[in-house]
Structure I
Amino acid sequence: MLRRSLKQIKDQKIRRAKRVRAKVSGTAACPRVSVFRSLKHLTIQVIDDVSGKTLVMISDKVVKGKANVPGAKELGLALVAKLKDLKITKVVFDKGRYTYHGKIKAVAEGLREGGITV
């Protein structure tokens, strides 16, 4: 069995993210919620792709520093408060290159619990 090089793995992740982003786009009325997950932290951005601006950014560093599944759900609920200040009720969820389970799924569930249509 052949091993993949680090460059092949990185290229595969980039292709996967591009494939998702080709189908998902956000507007001012319905922005894109992009999730980034590292080994230690979780970051969420709300992006208007038409103007190319980030409307809101929140990180687990702001909300008690928990990057586990319950912390991800809390982060989604904290993002709801910021979205309601901007009068946004509907978003498009961009999971990026990650599979839809664990922390990524918990963020989406937190948004839905807060009353945001995902």
Structure II
Amino acid sequence: MENCIFCKIIAGEIPATKMYEDDDMIIIRDIEPKAKNHFLCIPKTHFKLLADMTEKEAEQVKRCLKKIPELKELLQLENGYRLVINQGDDAGQTVFHLHIHILSGQKMGWQPA
């Protein structure tokens, strides 16, 4: 996508702290963290929503999810983590390239229930 910040990061046009990269995805540190450890797992193919993907294309999201436990030490997720996917304006999606938030640890006023 022409004006997508994540597509530009994937293309190397905008710098980011890449924690992991392969043919299908990148995992970067979030520049506005909402937790002590906050990363974004971003499929390299541009999709706005899960509903926009075919079953085959959704495999990229599955691979992102399966990669996270393998990177537990690198991402400092030793005490657990949560995953968030915002879908659309009402859900708080601000970058319209599907991505998975990986959050671990507490941050500024947020306490687990």
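Just so it is clear, none of the values below were taken in a lab; they were calculated from the coordinates. As the structure is a computational prediction, the values presented were derived from the model and not from experiment. Cβ atoms are built from the backbone, for glycine too; each structure is taken alone.
Identify the structure, out of I, II, from whose coordinates distance in nm of label points 7 Å out along Cα→Cβ at positions 16 and 72 was calculated to give 1.3. Computed on structure I.
Tell me which structure, out of I, II, gives -13000 once helix-only ellipticity at 222 nm (-39500 (n - 2.57) for each DSSP H run of 4 or more, over all residues; to 500) is calculated. Attributed to the structure labelled I.
If relative contact order in percent (Cα under 8 Å, 6 or more apart) computes to 26, which of I, II did it come from?
I
Looking at FRET efficiency 1/(1 + (r/R0)^6) of positions 56 and 80 (r between Cβ atoms, R0 = 30 Å, to 0.05) for structures I, II, the greatest value goes to I.
I, II: which one has log10 I(q)/I(0) by the Debye sum over Cα atoms at q = 0.20, 0.24, 0.27, 0.30 Å⁻¹, for residues 48-103 alone, as calculated, at -0.90, -1.18, -1.27, -1.29?
Working: I: -0.90, -1.18, -1.27, -1.29; II: -0.81, -1.00, -1.10, -1.19.
Working through the options, I get structure I.
Source structure of the calculated read-out (Rg/Rh (Cα atoms, Kirkwood Rh), 0.94) within I, II: II.
Tell me which of I, II gives 1.00 when you compute FRET efficiency 1/(1 + (r/R0)^6) of positions 8 and 64 (r between Cβ atoms, R0 = 41 Å, to 0.05).
Working: I: 0.65; II: 1.00.
Traced to structure II.
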